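Colleague: Right after this note come the structures.
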Structure P
Amino acid sequence: MIAPLQERLKALIDKVHGYEVRLEEMEFTVHFRDREREIEMLFTDVLGSRGISLIYGPRGAGKSTLAEVIVRGTNELGKINRNYAFVHLHLDEGIIKELKIQIPNLSDDVINQLKNVFNLDINLGPIGFSIKLGNAIYVLAEVVKRYGLDDRMIVVFLDDVDKYVKRLGYDVLEAVANAIPDIIRREGVKMQVVFMVSDQAAADVVNKVGPKGGLTPYLLWNLPRRAFEEVINEISEKTGVEYVDTDLLWNLLGGNVRELEKLVSRYRWDVKTWLQDEVINFIRDVLKANIDLRTFKDVNEVLEAIIEKGRVAARDYGLGEFTGQPDAIEGAAKFLENNVMIKTRMRGIKYLFELPREPWVGSDFAYQIPAYYWVLRAMIEQGRVGVSVNDILRTINTSANASRGNSL
């Protein structure tokens, strides 16, 4: 007898909360935390029907990690979750190992066929990429029918596609997203292919397929504050650091574990150097990318244009004084293309997580990490691009003190 869905979800959530996950840039693991709502919504909403879906969110929000623990948890729980078969496709032969776990008697001819279609060389051209990825879904559908898995929902997490489409062009992703629903319908299998992207342009392209593929975009955000602070404390203990300013790290990283890894592994907890090298310099480079000899002669003119636009938008939207609010900037100055910002509202969007109420998160747009917001805010308040690390830290402290004063 199959347990009710809520019982199976509780078993899965309890299971994954017992896992430790490896951080990409470190030699140790940390406990997997939170994500109860995300897992529940995945099963009750995302996997409600066959077709394609889109899970997008900031780089480093934990999309790949969530997929990994779900695949591992459902495999280890076995019959408790026999309604589903999960595959985390990294566009390499690693998928073969996962399939052999779920289908131990895979024949050699099927394995060789899978190895061929899943070995997606990074040097493939747009046509080759589209054909191979379509073939991958086709072969999976054939495996489902051959091995009597028709009663299961086959869930394919299609990960790491950003690095391909950035080089090949975003049209190739639209072609793939258009083709997959046709393959699923033609083969008559229960399959949900979940595109997982961080790049806003890729998200926009896949979302264009919406009506045809029955696609719904789902937003996955960075970790909530409490869980993020627990991760910070665990890492600080394992690295032998006695004191870490969790308030400051929340205001700079906003729950983004990948940036935390970078801060710890590359910069040895040196917040000031990380802020200069990874944030201030990056924002300056993005502003420089807007320079056009016919329009802007230097980055300060780009900043002036942002301030002028932002003040008008802030006034029209009732946002008060312009300080870099994401909804006032609206992704201008190539902030979306360069992943400084991300859309928090798209056609038909559903939220896997409740967005935090912070100044770097708006109704329609948000900064991928709050440090980008604070750097831009300091530039706006001072009217110049040449701000220092200490300027940024003062801006954060001044805002925090003002917030405390308003709450008294």
Structure Q
Amino acid sequence: MEKIYDFDKPVCRRGTHCVKHDALDEIYGRDDLISLWVADMDFETPDFVVEAMRERLEHPVFGYTVAYDSYWQSIQDWLFARHSWRVEREWMRYIPGIVKGIGMVINALTERGDKVIIQPPVYHPFRLVPEHSGREVVFNPLRRLDDGGYEMDFDNLESIVDSRCKLLILSNPHNPAGIVWSRETLIRLAEIADKHNLIVISDEIHCDMTLYGNSHTPFATVSEAAARCSITFGAPSKTFNIAGIVSSYAIVPDASLRERFYSWLSACEMDAPTIFAMVATEAAFRNGDSWRRQMLAYIEQNIDFVDDYLHQNLPMIKLLKPQASFLVWLDFSALGLSHDALNDLVVNKARLAMNDGAMFGCGGEQFMRMNVATGRSVLQPALEQLRDAVTRLK
């Protein structure tokens, strides 16, 4: 009989040094906010992950550890079962986090002054990492659709690529808009990248969290061109709420690109997984499908709950229903507020911590990113506080 998990169970995280709750004063200037921002979940980490770590803790020595076969095989089996992607063992390496991995690719494969293309509004480290590494960031903004969604602007992409462009960083699925990119879109992107000798870093950390019947397509699988130019990053951390364990991996199908990147990783000893990264990853991927399915069903219910509440009480705030992940992109533009006034409304009047859309780049200024991976006992008062704050504006 399938175990039933309780995602309504309250979990007090304050005092555990967690960013989401214990860094509120530092980030927002006050700590009396309902936290709906940084992208981890308020749900308990699955029991089978905790038990696997507890079992390893029974041995009193935590010395240097080899990257053992069953760890790698768990990733391969998961990717094949979930995404029909047959990944060879030599294609894979551990990396100590996806943002760090982006920095490693930039340092290993580009020079100062080279250009990196991003597609805003998008996860802000895509801009910050290359900028602070002395690379020039070039923008290929997503095109807004009439229904509030987005598509890639390939005409613009072709117009901005020049010989100094070395990398394009792809969010697949997209963060913050929750877009599951179609195979046709990814094929076209791969054609352009191959034509212009661009390396595509595909951040696929949200790939196991598709919603409402959508399915993820790994970028590297769509064509030979995509396989030639791609470095894919993934992790169980978002899906199984283990971001603090740092359990990311890279996949590079092309032998030449693999040699260039992995030789640098190896020389710097950046590809050595920690004991608990391996234990947690294998436990999650071996035992986690039922938990994942139940968690995603709860997330869908939360998204629908927020959407219904906005329709009934705050119709001027528009929700872009995500096709993947627990992050919801909210459009506040109909309120007609300046950027500063919008932040004041959300933080100081509604007393909510959400991610300021401007941090995701052009096109995000009138948006907020809302994390719904929490109990409905948290979402209900949060929405009521937002309703009351907007009502007072009138």
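Colleague: Quick one: log10 I(q)/I(0) by the Debye sum over Cα atoms at q = 0.14, 0.18, 0.23 Å⁻¹, for residues 256-343 alone came out at -0.78, -0.87, -1.12 when computed from one of P, Q, so which one is it?
Modeller: Among P, Q, the structure yielding -0.78, -0.87, -1.12 for log10 I(q)/I(0) by the Debye sum over Cα atoms at q = 0.14, 0.18, 0.23 Å⁻¹, for residues 256-343 alone is Q.
Colleague: Of structures P, Q, which gives 20.9 when mean count of other Cβ atoms within 10 Å over residues 48-55 is computed from the coordinates? The partial results should precede the final answer.
Modeller: Numbers: P: 20.9; Q: 16.1.
Clearly, the read-out refers to P.
Colleague: Here's a follow-up. If helix-only ellipticity at 222 nm (-39500 (n - 2.57) for each DSSP H run of 4 or more, over all residues; to 500) comes out at -15500 when worked out from the coordinates, which of P, Q was used? Show your work: numbers first, answer last.
Modeller: Values: P: -15500; Q: -12000.
Going through each structure in turn, the value belongs to P.
Colleague: One of P, Q was used to compute distance in nm of label points 7 Å out along Cα→Cβ at positions 16 and 272, and the answer was 2.9. Which one was it?
Modeller: Numbers: P: 4.0; Q: 2.9.
It was calculated from structure Q.
Colleague: Continuing with the same structure: Work out volume of the Cα convex hull per residue in Å³ for each of structures P, Q, then name the structure with the largest result. Let's see the in-between values first.
Modeller: On the way: P: 161; Q: 149.
Answer by largest value of volume of the Cα convex hull per residue in Å³: P.
Colleague: For relative contact order in percent (Cα under 8 Å, 6 or more apart), which of P, Q scores largest? Mind showing how you got there, number by number?
Modeller: Working: P: 18; Q: 23.
Between P, Q, the highest calculated value is found for Q.
Colleague: Name the one structure among P, Q that mean count of other Cβ atoms within 10 Å over residues 56-63 of 23.4 was derived from. Show your work: numbers first, answer last.
Modeller: Values: P: 23.4; Q: 8.6.
Source structure for this number: P.
Every read-out reported here was derived from the displayed coordinates using simple, explicitly stated rules and does not represent laboratory data. All values reported here derive from a predicted model rather than from experimental measurement. Cβ atoms are built from the backbone, for glycine too; each structure is taken alone.
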